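Colleague: Once you scroll down, you'll see the structures, which are given as C-alpha cells.
Every number here is computed from the coordinates shown, using simple stated rules; none is lab data. These numbers were taken from a predicted model, which means no experiment stands behind them. Cβ atoms are built from the backbone, for glycine too; each structure is taken alone.
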Structure 1
Amino acid sequence: MIQMGTTFRGGVDAAGLAFAIVVSRYNEPITQRLLDGALGVLTTQGAARVDVAWVPGALEIPLVARRMAEARGEDGAGPCGARRYDAVICLGCVIKGETLHFDLVAQQAAAGIARVSLETGVPIINEVLATFDSEQAAARAGGRVNRGADAAHAAIQMATLMRALEASER
C-alpha cells in the first residue's frame, strides 16, 4: 500500500511577489497587447513589483530572461543575495513568412527560454506566439483570449508553487 505524501499546488495571489517581463519589440502592436494583459493580471493579483525589459526580437528574449532570472535583490527589491524576481514572463510574436526563418526563430526562442528556466531554477514562462498569420496573432493578444494574461497567471502559480516547495525543504 502506498502512503500518500504532501500535495503541492501554486496559488493565485501575487502579493509579495516580484516579476520580470521580457517583451519583443518585433510585432510590437501584438506584443504590447500581450504585455497589457500580463500587467493587468499582475496588478489585479497584487504583485509587489513588475519590471519590464524590451528586446529587439524573439531571439534576444532568452539572454535578457537569464539576466533577470539571475538578478539579486541588492537594490531593496528583496533580501540581499535573494533573487530579485520570483518568475520571468517572456512575451513575443513570430508570424510565419515565406521562408524557414519563422521556424528557426520560434524554435530557438522556445529552446532558449526553456534552458534558462532549467539552468536557473526560476520559473520562466514562454508566451512567444508562433502563428501562421497576423489574424491568429491578434486573436491570441486580446481577441478571443490574451496569452499575456494567461502567462501572468502561470507565472503566479509557478512562483507560489516554488515558494511552497522551498518552504517544505526547510
Structure 2
Amino acid sequence: MEKSEFEKLVMRVRPSMLDLCRGFLNANRLPDAPEDVVQDALLRLWGMKDRLQSESHPEALALRIAKNLCIDSYRRRVLDSVSVESVAPMDSLTPEKKLIAEERLLRLQASMENLPATQRKMLCMKSEGMSLDEIAAVCATTKNCVKTQISSARKKMLEQIKKYAI
C-alpha cells in the first residue's frame, strides 16, 4: 500500500477509531488519552501496510487494533491494582500462609513479566477469549506462529513456577 492510499484510509477510519477509544476509555475511567491510543493503532497499521492490499476490510482491522489497545490499557490498570488481598481473604490465613500466598503471586507476576513482550501480549489476548486468527491479524503474523508463541509462553511460565514451587 502506498503512502497516499494509507493516508486516505486514515482519513476514513480515524474518526471512528477516536469514537471507539473515547467510549471505551471514558466508560472504564482509564487515564489514557484516546488520541494516543489511536496514534498507536495507526502506527501498528502502518507497520502492516504491505498486508493491507490483500485485506478485504482494512477499516475493520484498524478498529480491531484500536479496540485491542484499549483492552490492553484496561488490563494494565487492572493488573496494577491487583493485590494479594484481592486474590485471597487474608484475614482467615495464618501469617505463614499469607507469606506463601504473597510469594506465589509475586512469582506469577514475575514469570509473566519475564516473558518476551510478544508472548505476553499474545497470551493475554488468548486468555481474554480472542481466537488465534484474531490474534494473528492484530499481531501481523500467522496462526501457527501465534500457537507456537502462546505454547512457549505457557511452558516458560510453568517452568518458572515449578522451579520455585512452595
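Colleague: Assuming -14500 is helix-only ellipticity at 222 nm (-39500 (n - 2.57) for each DSSP H run of 4 or more, over all residues; to 500) as calculated from a single structure, say which of 1, 2 it is. Show your work: numbers first, answer last.
Modeller: Working: 1: -14500; 2: -25500.
Answer for the origin of the read-out: 1.
Colleague: Of the structures 1, 2, report the one carrying the highest value of mean count of other Cβ atoms within 10 Å over residues 4-11.
Modeller: 2
Colleague: Matching task: 2, 9, 18, 21, 19, 14, 8, 5, 3, 1, 0, 0 is the computed value of P(r) over Cα pairs in 5 Å bins from 0, in percent. Pick the structure from 1, 2. Display every interim value, and only then the final one.
Modeller: Numbers: 1: 2, 9, 18, 21, 19, 14, 8, 5, 3, 1, 0, 0; 2: 1, 8, 14, 15, 16, 14, 11, 7, 5, 3, 2, 1, 0.
Computed on structure 1.
Colleague: Among 1, 2, considering only relative contact order in percent (Cα under 8 Å, 6 or more apart), which has the greatest calculated value?
Modeller: Checked 1, 2; max of relative contact order in percent (Cα under 8 Å, 6 or more apart) sits with 1.
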